[in-house]
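Enquirer: Read through the structures below before going on.
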Structure 1
Amino acid sequence: MEENIFAGVDIGSTTSKAVLINDRREILSYAIQFTSFNRDKSGQDVFAKAMEKAGVDRKSVKYIVATGYGRRSLRIADDVVPEIVCHGKGTVELYPGTRTIIDIGGQDSKVIELDQNGIITKFEMNDKCAAGTGRFFEVLTERLLGVSMEELGPLSLESEKPCVISSMCTIFAESEIISFLSEGVKKEDISMGMNLSIARRIIAMGKAGRIMFAEPIVFSGGVAKNVGVKAAFEQLLKKKVDAIENPQNTGAFGAAIYAQGKYEKNKAD
């Protein structure tokens with residue numbers, strides 16, 4: 001019997017992701033690439049990469065759901081679902097019982113609260129300012145510290161006296177970091193100071209929306225690859241935070257699950 005395959009395509013402002021799953025919701029393949037100005041092409045290209053990885057053709061994919069910033073651009077999509085909903089669905093499938101999701105991407109960040117049934121009850125999102133997003137690190141890390149994004153997390157864990165970066169604005173934070181460097185402050189202390197700064201901003205954003213950061217807390221998005229930011233959240237919240245192994249695929253995975261559900265519903269109707 002031929003296996004049904006479903007696709008979720010998450011076209012974010014920085015990266016586009018695609019996940020293919022089967023009837024049992026097992027991930028068959030995952031692909032990621034940078035999003036270009038042509039969001040439709042970005043989505044189609046990453047979808048093609050996922051099909052190639054899985055060794056399947058277009059006819060095998062029964063339904064495609066698009067999500068993310070550029071979801072309405074993807075012409076091959078059968079349906080679109082908002083990214084908050086897809087992130088919730090994908091995360092709960094991977095981590096049953098999740099009550100809080102902290103997701104920090106390249107150009108936005110969000111905190112999502114779920115009830116005991118995995119239903120989203122509240123969320124707060126920042127997509128207007130680079131502070132509190134991966135862009136904050138991209139702008140400041142390599143150019144000022146001469147440290148790659150991959151090195152930043154492990155380096156920050158060596159910090160013994162993290163500096164305090166008080167500005168929430170990326171431009172002003174840059175001035176603060178330059179001052180610290182001129183004073184001879186260690187790079188590891190500046191790195192951890194940056195991690196704590198972004199964690200404080202996200203926690204404040206969530207609490208402004210009355211999100212209680214109930215456990216289990218799951219950390220996703222590209223910034224979740226930074227072990228120092230995970231440590232910063234745990235230090236400030238005084239709670240355990242789980243970072244997803246492939247932190248950028250939860251939205252696309254959730255979209256694929258919705259694709260499966262929509263296909264089965266249409267078939268039943």
Structure 2
Amino acid sequence: MAAQCPAQVTDGVILVDKPAGITSHDVVAATRRHLGRGVKVGHAGTLDPFATGLLLVLVGRATRVQRFLMALPKRYQTVARLGWTSTTGDRDGELAQGRMPSEPFALPTGVVRQRPPAFSAIKVGGVRAYERARRGETVELAEREVRVNAFELLWRRDDHAAFAIECSAGTYVRSLIADLGDAYCTELRRTAIGNFDVSQADPQRIVALAEAIDFLPQVELSPAEGRKAGFGQLIAGHAESIVRLVDPDGLVALAEPRADGLLKPVVGFRS
């Protein structure tokens with residue numbers, strides 16, 4: 001799918017509704033071809049080829065804030081087939097009939113420990129885990145703690161059920177569904193990332209960088225402070241987490257709090 005963008009390239013985020021059958025990298029590559037070789041393009045959170053929904057494509061200096069966008073909570077809707085297993089956790093794996101999960105379904109919320117599936121996009125030795133698994137290699141990934149804020153049954157028909165899930169970054173929905181018992185995902189759609197909703201997807205619009213990161217607290221600077229921050233120098237200011245530094249000319253940097261009421265710019269936007 002070739003992303004369409006304004007002719008005048010700027011720094012920001014494109015909200016793409018990714019279809020099934022292509023990778024997140026495919027979307028990034030198509031956007032890069034469209035914008036030209038000199039434009040930096042990335043994304044903030046992989047969607048597997050079989051999954052659909054919201055993908056944040058980062059353009060220009062927005063690639064510098066990738067980790068902050070990736071850390072945002074996610075919302076998904078998934079359809080599960082009950083009483084069956086899949087080697088990949090989705091419809092693309094080898095299927096086998098199993099036992100129907102008992103009802104009411106045990107839907108986990110709060111802090112959950114889960115092991116990412118072997119067929120995931122995590123890199124192992126520089127290679128995607130799913131590429132190793134498809135070659136027949138044994139892939140054992142470390143457990144991680146994730147947070148599930150909401151796990152809701154939407155409907156149930158015969159051996160299929162749909163769920164809405166709100167979770168932290170790094171959560172594997174296929175693992176949550178497999179943990180119901182014998183079940184796998186037949187559909188998986190990411191509907192939101194932080195305050196970005198898939199209903200807002202528009203491949204012809206670039207959300208300006210300042211707007212895309214307005215979920216971070218803002219600290220206003222004087223012109224003199226803005227110049228200092230632009231050179232990465234410490235400035236006076238109190239904060240509990242990463243903040244946006246803004247002067248009369250606009251966005252200067254992202255800064256993290258240091259001791260003695262100081263802020264240290266860690267991501268700059270003036271160069």
Structure 3
Amino acid sequence: MSTLSTVPPNARPTSRPAPTTGPFAGAVAAEWTKLWSVRSTWWTMLAAALTMAATAAQLAIYAVNANTDDDPAVNPGVLPVGDIVTGSLELTQYVVLALGLFAVTSEYATGTIRTTLRCTPSRGRVLLAKAVVVAVVTFLLGLLLGGIGAAVAGPVLGEWGRAPLAGTLGDVAASAAYLALVGVLALGLAAALRGAVLTLTVLFALLMIVPLSLQEPGITVLTRLADAFPGVAGNHFLAGDTEPYPAAVGLLLLAGWAAAALALGRYALARRDA
């Protein structure tokens with residue numbers, strides 16, 4: 001004769017609550033946590049802040065000296081503080097793009113990329129999650145850096161500076177957008193190239209070296225070709241230029257480079273083993 005045994009109430013399996021976020025949101029949360037859990041992120045942000053402050057002060061001093069020396073040919077007159085902020089990005093950007101670069105290369109260097117891909121098997125989702133996190137962080141950092149640059153440049157310029165609220169805020173926002181796209185560009189190239197040194201070399205070439213070598217006086221074709229590179233396009237956007245194309249086109253060109261870099265990184269990530 002068989003007997004029926006009852007399971008004590010406290011021993012019955014309990015149902016787990018269903019996850020409230022989708023797989024992509026979980027991947028973004030994981031990348032966000034990883035980015036903020038390493039000291040290199042904080043050191044990079046500190047270095048970017050110091051670089052922005054030093055560069056803004058230097059450019060402001062140059063402007064004041066040019067206005068007060070004996071050579072009227074180089075007298076820039078009264079400058080918007082926003083011009084100093086955007087001009088300071090030429091050097092500061094190379095610190096900020098490290099956030100996008102190390103988001104990938106550091107995982108390859110330590111081997112933790114294998115753990116990342118085991119937790120999130122979809123490689124496209126991993127790269128897109130990294131791109132979202134890097135874009136948000138670098139945009140917010142860009143706002144902070146723009147504020148630092150304006151706060152430093154204003155007092156140094158003194159009577160040779162002006163800071164209209166709308167114009168200054170617009171320049172700060174434009175600087176943040178530029179840094180966000182450059183950060184995503186660095187991320188995509190890092191995913192394709194994997195090595196920090198190689199990625200940084202290619203970024204230098206794309207943002208500065210190649211465009212400078214193409215901008216030869218009197219050779220219009222090469223100059224127009226240089227205008228299509230990401231660094232030059234970003235500078236046209238920051239300056240609000242109308243020639244050789246509107247500022248919005250410069251922003252779209254830079255965004256196109258960032259999207260192309262992500263596509264290249266996605267292709268490489270899918271084709272090669274971690």
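Taken together, the values in this text are just the output of simple stated rules run on the coordinates, not laboratory data. Note that the structure is predicted; figures quoted are calculated from it, not measured. Cβ atoms are built from the backbone, for glycine too; each structure is taken alone.
Enquirer: A value of 113, 41, 31 was computed for Cα extents along the principal axes in Å; which of 1, 2, 3 is the source structure? Write out the running numbers ahead of the final one.
Expert: Numbers: 1: 67, 37, 28; 2: 68, 43, 37; 3: 113, 41, 31.
Only one of 1, 2, 3 returns 113, 41, 31 for Cα extents along the principal axes in Å, namely 3.
Enquirer: Further, regarding this structure: So P(r) over Cα pairs in 5 Å bins from 0, in percent, for residues 82-177 alone, computed for just one structure, reads 2, 12, 18, 18, 15, 13, 13, 8, 1, 0; which one of 1, 2, 3 is that?
Expert: On the way: 1: 2, 12, 18, 18, 15, 13, 13, 8, 1, 0; 2: 3, 11, 20, 21, 21, 15, 7, 2, 0; 3: 2, 12, 19, 18, 12, 10, 9, 7, 5, 3, 2, 0.
It was calculated from structure 1.
Enquirer: OK, next. Thinking of 1, 2, 3, which structure, once mean count of other Cβ atoms within 10 Å over residues 74-81 is computed, gives back 21.5?
Expert: Values: 1: 18.6; 2: 21.5; 3: 14.8.
Matching structure: 2.
Enquirer: Which structure, out of 1, 2, 3, was helix-only ellipticity at 222 nm (-39500 (n - 2.57) for each DSSP H run of 4 or more, over all residues; to 500) derived from, given a value of -13000?
Expert: Details: 1: -13000; 2: -3500; 3: -25000.
The correct label is 1.
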